[in-house]
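Next up: some structures, all given as structure tokens.
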Structure I
Amino acid sequence: MNAARRLFLAGAAGLLAGHARGQGFAGLGTRVDGFALPDPADRFDFPADHGPHDAFRIEWWYLTASLTGADGADYGIQWTLFRTALRPGGGEGWNSPTLWMGHAALTTATSHHVAERLARGGVGQAGVVAVPFQAWIDEWAMTSQAEPSRDALDRIGLTARGDDFSYDLTLQATGPLVAHGKDGYSVKSRDGQASRYYSQPFYQVAGAVVLPSGPVQVTGQGWLDREWSSQPLSADQTGWDWLSLVLEDGTRLMGYRMRDRRGNFTAASWILPDGTVEALPDGALMMTPLRTARVADRDIPVDWRIDLASKRLSVIITPLNDAAWMATSVPYWEGPVFATGSQTGRGYLEMTGY
């Protein structure tokens with residue numbers, strides 16, 4: 001990438017990060033003039049909805065996996081591709097209003113490796129195609145390996161590389177796609193901001209991670225989130241605490257706590273092993289910070305108690321590595337966690353706005 005492109009993309013990322021101070025975390029509460037808004041009457045259309053939604057301002061393809069190595073150690077990986085539109089409408093080449101940002105991470109008990117990529121839309125450096133499904137930025141890729149008769153995300157290959165790590169994984173779904181909220185209309189605030197949101201939470205993962213010490217064969221469980229909107233936060237929402245858990249009995253939990261000056265707004269999905277999902281309303285999920293750690297010169301709540309009274313769930317989650325800080329253009333905490341209590345399990349925790 002030449003110097004002019006680097007400067008442009010770095011400036012655009014800085015502009016997006018600057019919105020966090022007054023218009024919701026990372027500018028996600030800014031005005032949406034000219035962009036589409038999610039409609040609760042809409043229904044998902046696959047495979048088209050695996051691809052980009054250019055009428056909306058913000059979108060991401062977000063995958064995490066909790067892994068165990070052949071060496072007996074625990075690992076976690078993250079792969080995320082973000083699409084952001086600077087203005088409504090289209091454009092070719094360098095006139096495209098689309099920006100792409102990729103994040104990848106590999107976490108161990110003693111280290112956290114992070115890489116970021118930035119790209120402008122319309123020049124082929126990054127993008128997403130629904131059929132056959134492929135999402136990429138530079139050489140990082142999430143690519144369908146599914147049979148033509150199956151959903152495009154049933155089997156995917158996943159690759160990423162940073163200065164001091166890489167991974168090459170295959171993910172096979174053992175259950176269906178899951179819609180969050182009401183038929184995929186996921187409310188994020190008391191003011192009614194919302195997104196379209198679905199997941200594939202049933203991946204079995206195999207492959208290899210590579211650290212400075214060498215390659216390690218790994219297996220585990222993965223979770224893909226797909227979400228798009230134009231204004232998913234209220235202007236006074238400062239960030240969120242988001243959790244995915246795979247519990248010992250095969251049940252999955254997705255839940256989040258959106259933070260603002262008026263208190264917290266929560267939502268959750270309780271997912272049975274057969275993919276049946278129950279959307280749980282504001283207040284059903286309780287997320288209580290128990291311990292903070294000093295990370296990146298700030299106090300981050302890394303141990304939590306998670307209570308879901310209607311499901312008799314009460315667990316304590318602890319991180320594999322307290323220092324799982326994503327030192328990217330828009331920084332946040334993201335890492336693998338373990339659950340103990342009424343059930344055991346593994347999953348991922350994301351915390352923004354700290």
Structure II
Amino acid sequence: MTERMMTLAAVEHLCLRALMAAGASEANAAAVARSTMLAERDGIRSHGLLYVPIYAEHVRCGKVDGVARPLVSEPRPGAVTVDAATGFAHPAIDAGWDRFIAAARKNGVAAMTVFNSYNCGVLGHHAGRIAEAGLLGLCTTHAPASIAPPGGRVPVIGTNPFALGVPDGEGEAALVLDQSASVVAKSEILLRSREGRAIEPGWALDAAGKPTLDPAEALKGSMLPAGGHKGFGAGLLVEILASCLSGAVLSKDASPFSGSAGGPPKTGQCFIALDPSAFSGGFPHQVAALIDAIAAQDGARLPGGRRQAARQRTEREGVTVDAALIERIEAFLH
């Protein structure tokens with residue numbers, strides 16, 4: 001496999017150009033391009049440039065409205081809702097962001113829901129953004145169904161991640177926890193399917209409900225929840241917030257994030273922000289003590305540690321990208 005080195009700025013620019021060439025507006029494309037760059041920066045390849053051909057194809061086929069204009073409402077104090085209008089999630093989130101953060105600071109707590117939406121990229125980046133605003137953030141997003149309930153074989157919820165962004169009291173994130181209800185993100189299985197690599201034991205079942213190492217069979221079957229029934233419960237919690245509360249379609253009724261069939265997924269997100277100062281004056285000190293207790297142990301690693309290490313490396317050196325992937329993206333420019 002031939003690889004090419006790219007700067008993070010080049011990654012962002014390539015994504016921007018490809019999405020605009022596919023038919024997205026500059027503002028919408030820019031929001032997605034930044035998210036793509038951040039994923040590559042943090043070493044999360046499954047949410048980086050790998051997804052750009054899918055994004056571009058979905059704009060072209062109408063699965064995503066590339067020129068959608070999100071509609072923001074504030075039905076009550078502390079409640080912000082955004083209709084993504086079947087466009088990308090990123091510009092919809094941006095559209096409601098300032099009102100959401102302002103409401104949390106004024107009221108001590110606020111929530112923003114997004115519906116008629118799409119894949120929002122790395123959820124932890126949104127949680128980290130809340131933390132950088134000095135707020136404690138809990139973010140949820142659901143996805144097309146890929147996890148069957150314990151004892152069943154028909155998927156009813158998605159990988160449904162949640163992310164927690166914890167402020168350090170100085171304008172940065174002290175900690176970002178980002179995990180899905182499944183053992184591994186579905187995009188990781190998609191990545192291995194495209195690279196012709198087997199998946200790991202315990203990741204997924206085939207359509208008959210049997211364990212499989214074949215990523216293609218896994219994509220036809222069901223992802224396995226992390227921690228068995230407890231992981232399914234966590235995914236169900238996310239489903240209630242990101243789908244039911246937001247007014248988005250249920251995961252079981254959402255069209256896939258990959259492929260061109262099914263029309264817009266119309267999924268949703270739910271973000272909750274709390275101002276620690278409204279509840280406790282000692283929050284930053286408590287968080288620092290907790291983190292120190294973890295970091296002081298030999299071999300212990302804080303959540304997000306690998307992403308932070310990848311971030312420092314890629315900001316310095318850039319990222320390596322499969323040349324064939326770059327060619328697939330550049331094909332949208334012609």
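Laboratory data are not the source of any read-out in this text; all were calculated from the coordinates shown. Keep in mind that this is a model prediction, so the values were computed, not measured. Cβ atoms are built from the backbone, for glycine too; each structure is taken alone.
Taking distance in nm of label points 7 Å out along Cα→Cβ at positions 175 and 199 as the measure, the highest value among I, II is held by II.
Between structures I, II, the calculation of distance in nm of label points 7 Å out along Cα→Cβ at positions 127 and 311 yields its largest number for I.
Work out the source of 26.6 here, i.e. which of I, II gives that when mean count of other Cβ atoms within 10 Å over residues 111-118 is computed.
Structure II accounts for this read-out.
Work out which structure the value -1500 belongs to, where helix-only ellipticity at 222 nm (-39500 (n - 2.57) for each DSSP H run of 4 or more, over all residues; to 500) was derived from one of I, II. Here the read-out was taken from I.
When relative contact order in percent (Cα under 8 Å, 6 or more apart) is worked out for each of I, II, structure II gives the greatest result.
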